[in-house]
Structure 1
Amino acid sequence: MIKLKIGDYSIIAAVIICAVIMLMPAKQAGDRAVLYCDGKPVKTFDLSVDTEFVFENDYVNIITVKNGSILVRDADCPDRVCVYSGKISKSGQTICCLPNKVVIRVFTDNKETDVISG
């Protein structure tokens, strides 16, 4: 009988973790983005169409869609976290501008499931 040492358990754990990570589905590229203000949808953007949109509420956000991604190019809010968030393009990613009560979220219309049901 072979006795396993602590290093053997570490290697086995590392291999299992790597296998689980490799089997996890990658986030899909988004098809559209929705701009919400105060939790209500304001505008839907098609990420395949390059455009620029100016949203005004308490502050001004300049939103740019280009090459399949969306970003807040400029904002006059005090912290500018939305601008520093950069561009997003994967389903589930978000940009938030809390002073302006704005959230931009990317969605995909792909209906593929990533689990097998029986």
Structure 2
Amino acid sequence: MALDYTLMGERLRKARVRKGYTQEELAEILKVSITYVSRIETGKTRINLKRLNELCNILDTTESYILDGAESGSKSYLSSEFSAILQDCSSEDKELIYKIATIISENKQNK
């Protein structure tokens, strides 16, 4: 799966705005230029995992949300990852995974 830096940047921008920071304030916290923050938010600059983690901590968001738009509490959390795994599984493996997921779901409902 290729990373879409434009979408990642948009999610970072939304997280920044939600947190109430301006680009200038975020740049000051990160000790980078405003231009750098702008280029991240527009997808023109790629960021490494260390910087992504730092941004997520500052903006109180998760890497999974920035990378694929899914919050850990959302119904779509890890959906694309499961789909990718299932594509490579045999029918028997898919059935086993389904049975395990069913047991986990039923166990959760019984609590």
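Computed from the coordinates by the stated procedures, all read-outs in this text should not be read as laboratory data. These numbers were taken from a predicted model, which means no experiment stands behind them. Cβ atoms are built from the backbone, for glycine too; each structure is taken alone.
Tabulated data
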{"read-out": "Which of 1, 2 yields 3.0 [distance in nm of label points 7 Å out along Cα→Cβ at positions 17 and 89, calculated]", "value": "1"}
{"read-out": "When distance in nm of label points 7 Å out along Cα→Cβ at positions 9 and 97 is computed for each of 1, 2, the largest belongs to", "value": "1"}
{"read-out": "helix-only ellipticity at 222 nm (-39500 (n - 2.57) for each DSSP H run of 4 or more, over all residues; to 500) from the coordinates reads -5500; which among 1, 2", "value": "1"}
{"read-out": "Given 2.2 for distance in nm of label points 7 Å out along Cα→Cβ at positions 41 and 57, calculated: source structure among 1, 2", "value": "2"}
